[in-house]
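Visitor: Dropping the structures in below, format is structure tokens.
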Structure 1
Amino acid sequence: MEFNYLNKIESPKDLRELDKDELPEVAKEIRGLIIDTVSKTGGHLASSLGVVELTIVLHYLFDTPRDKIIWDVGHQAYAHKILTGRRDRFHTLRQEGGICGFPRREESDCDAFNTGHSSTSISAALGMVEARDLNQEESNVIAVIGDGSMTAGLAFEGLNNAGHLDKDLIVVLNDNEMSISPNVGALSSYLSRVMTGQYYQKFREETKHVLRALPDPFARVVKKTEEAFKGIMSPPGMLFEELGFTYTGPIMGHNFKSLLENFKNIKDIRGPRLIHVVTAKGKGYEPAEKRPSLFHGVGKFNVQTGELIKKKGAKPSYTSVFSDTIVELAKEDEKIICITAAMPDGTGLDKFAKTFPQRFYDVGIAEQHAVTFAAGLAAGGFTPVVAIYSTFLQRAYDQVVHDVCLQNLNVVFCLDRGGIVGADGPTHHGLFDYSFLRNVPNIVLMAPKDENEFRNMLKTAVNYKKGAIAIRYPRGEVYGVKLDDVIKEIKIREAELLSEGGDVVLLPVGAMVAACMKAAGKLKKDGIAATVINARFIKPLDKALITRHVKKVKKVVTIEENVLMGGFGSAVLELIHDSGLNNVHCMRIGIPDKFIEHGSQPFLRKKYGLDERSIYLRIKEYLEK
């Protein structure tokens, strides 16, 4: 594809030199580049295609990077990256050493705030507004937030505070769920122009002056008249108006004329402003328009057909094993309720939702609510299963502590994407859950070595009635082991002895067990005999089995796909110390005290010493020392 316009755009300044009639061609070229690139790298396609016109207009009308755009979540920022000096590197999207799939301040001055989790944009933008005013600077600050992100409490906390402070802030609500017919869209567009136009704003300001001068009874009448007028003019915006925002919209988000006119008007208004833009996910690419959920976060695909390119001989994922198993268990136990925070497909609960629609709840992007909602269900005698990515449970930590564990309620946490997740990078790696969960009383924390053990842990969890229990499992394919005919329960705290040897005790957990067993095989060829114990439990540890072998061997290596600080290895060290074991030498293998960049799982595991060969070499070096 030829890029007659993009080849000339190295920065937003170059974009602003174009005539407005040329912008549709810029949009066409951006869409072509995004579709072609993501088909090779994978990424967030539908959301980025949906905001191409909006992105162009923001950079065209505002003086970026002096004016700041904060993208909520940031998975829709591909067009933004292309227009801000990263077009030549866009082919490296989400690749090792390439540009990140989310905004990163380290990449560009135009990336005002690092994101990856939802609903942070309004609060961050308001903080930047206050910093701007304290520094006595002049600039616009724009938060772009999707309708899905508006379901989170943090978004409304930001709106409430912004309305109270009455500062100059622009919030763009990107609504890609509402469907508006052409007639309604035209009417809304007209009303939006009226609401942002100088006559209505002048009327509004004059009304304020009149209200200040009138006695109370008359002032209340005039105020009610103004509110009724606003209600007639713009019913969807009443909530935002009540929060102190000047509301505009809904306007069509793929119409350059409408976008340009409304945003020009918005720039001239003071105070908190919210502009409601309606877009279509996947706009401009028919397969993504028809199946936006599939193309939200997509792997490699055929551009011509829209078909995903699947790896030959690919095994099922841990997510699909969870999906099948929880349905199987729920058929036997009608008390099982499943909850997700806007991720039915990503967590594999879409199958459960179809099978048991009355026992499934998607609470939207509201992880805190999901956990406390589950606590309420548990208090009512049910067995709630909260399926959530490890990285997103961080957002509900207080609810885990205060609402679940403090009351010793039987809530099951199924933590998908535990460990290194790959191309989504530091905001999505699930590398902290061992550390932040194991220090909380009244919770059991498990990690399976393979899919068979995973199924057994799921049954153990839903049958556990003594408090909270969590299972952490990785992103990606299972190992392909033979599944037991019957799902069995595992005894709480019971580890599994896989091999015995007198030279070193290896204590891997979760996804590290398979790599550790292979490393032990290599050590055996070198004449080094290892005891390998599949810990299974991060909390509680199998004190009897571990201490028995540590007493004999005195040399221990722990292996985990989690940060070392406060993780599984720390738990083993505490156990050794508290058991009074002397002269025991211990090495911990895991993630260092840093945020891990994006890259493929094999690449990152090798880089941080968690692949089979690295584990083998580190153990051998440790023993030689």
Structure 2
Amino acid sequence: MENILDKINSPEDLKKIPIEKLPELAQEIREKIITVVSKTGGHLASNLGAVELTLALHYVYDSPQDKIFWDVGHQCYTHKLLTGRKDRFDTIRTYQGISGFPKRAETEHDPFDVGHACTSISSALGVACARDLLGEEFSVIAVVGDGALSGGLSFEGLNNAGAQKKDFIVILNDNSMFISKNVGAMAKYLTHLLTDEKYNKLKAEVWDLVGRFKRRDKIRAMVQQVEESVKGFLVPGIIFEKLGFRYLGPIDGHDLPQLIKTLSHIKTLKGPIFLHILTKKGKGYKYAEEDAPRFHGIGSFDKVTGDSNSTRKNKAYTDVFSEAMVEIGEMDDKVIGITAAMSLGTGLFSFSQRFAQRFFDVGIAEQHGATFSAGLARQGLKPVFAVYSTFLQRAFDQVIHDIALQNLPVTFAIDRAGLVGEDGPTHHGFFDLSYLRGIPNLVIASPKDGKELRDLLYTAVNWGKSPFALRYPRSSVPDQPEKKELVKIEVGTWEVLREGEDVLILATGSMVVPSLEACFELEKENYSATVVNCRFTKPLDEPLLCSLLKKHEHVLTVEENSLLGGFGSAVSEFVQKNAYKNVHLKMLGIPDRFIPHGRRDILLKDLGLDPQGIYFVVKESLKTERKRFRFLFSKQNRLK
């Protein structure tokens, strides 16, 4: 028997399905999402919670003419299934497959590329304003999760949208993480009443009638005040009314007939509308419902048991950081943990359980998190702001203005520095070294392994002289770090791991071990290399670098960061400044382009940032030099 989903290749096909059949379709979609994500990994809980909402939106509105903006985009899987990507859905988040987020290059049904929170309201409002300026007609809908309403950009967009008075719809998908659960018969009735065509027609007629009276302004103000008072008493949306929106809800976000009816009424209303729906993250899959945070973004897992399929032998850098934070927190009661709604992702969950009074989750508000950390440091505490590299980008001004300018000792634990893999270009973190390196007073370090991560974190927390950025990748540590005594590493010092004659390899962070492995292949070609663990990229270990450059003509820098403004650039600047004319410098890193999604090891191989790639670059460089030397030597002999 053919499933309903098999018949749907576009939103137009969806509209042919009877409403009473949509719950059955919702179940098929959930089964499809669970099956695929159990193999590929992905954002499961958020997508399961948004199935009915997505069905209702596409049932009522006409995509791609009508524009649906998904905030973060981590709830767009149903949208992808309904908009022509069903046959490729098994490839989601895999190398050369479809993206796990909205992607304009994939389809005209995705109006905006997105992967970060808080963007939907502002981008959708821009499109609504452009629509009116161009004299076009279509609906614009922004779907935002309650977590994203903890971010300032969302409120900036709401504030502007309310003032613009454009025909514009914001749907708040509230899964009980932010706003109250005020759902019930009265709220449902009120929402039905406020969206009803007869009610709105009557309201308009009364408004026009009152306008004929001499004291019309006072009477209208009184009528409006009564309506707001009733809504303020019964529903939690008065704040949105004050921002200029017409608030409706909350309603059950899994009640398809109610959703479709409400959206159909809203479609006829004018001005900015704010619809509040209540959903359950992980809806329809027991394990995701019971543990939504774990299933928010998850790797492959056993669909039957919910257990992870991970075969990782070593701990992740995040796990090592997590354990070290608890260990250091035990030793020093001035250590504070700060996260921007990512206590699990950044590894601060254990710290939050052990030291609840010294842990702060600031919500999806990295700007606030950075300046909040500055305030803590100002009072003599030792804040550690654990944040993904890609999300720290949003706090760039605060890092400069509120922290570095005042030289406040905030520690940035920058997780996911480098290539993150399947989440792709919105989440790759290979810009942080470049945008942080130009900031005065800031120390930047990258550990080569788990033990060094522990020691560098201990060093950073106790540095106390300036802000300190510690960047580490989304991968397993190459060692099995034991809980030995923590050691302070002298800031600005490097470590020579191997000495050779033919080439100097200056590697930082995640590229140290691959550089060492490349040496074993080089030895087979009778080449020897000096390999240095350049754990500090700011400041450079200038005394050691001077000594090494005097001994080596061929130098290769290797980093998991953008080549523009990165570690290699720092070494190049040093070489130029000190006039090392005989040094032939090559730089290996991430080129000046956005990198697609795919497994991290595949992407590193494509970029030549694996042992084989490093070996090849060194070998080709040295082979060319040997040929040049043979040519010069034979020429000299001929001249003789």
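Read-outs throughout are calculated quantities, based only on the coordinates presented, and are distinct from any laboratory measurement. The structure presented is a predicted model; accordingly, all values stated were derived computationally and were not measured. Cβ atoms are built from the backbone, for glycine too; each structure is taken alone.
Visitor: Given a computed value of 109, 62, 51 for Cα extents along the principal axes in Å, which structure among 1, 2 does it belong to?
Guide: 2
Visitor: Say we calculate distance in nm of label points 7 Å out along Cα→Cβ at positions 175 and 479 for every structure; which of 1, 2 gives the highest result?
Guide: When distance in nm of label points 7 Å out along Cα→Cβ at positions 175 and 479 is calculated for 1, 2, structure 1 comes out on top.
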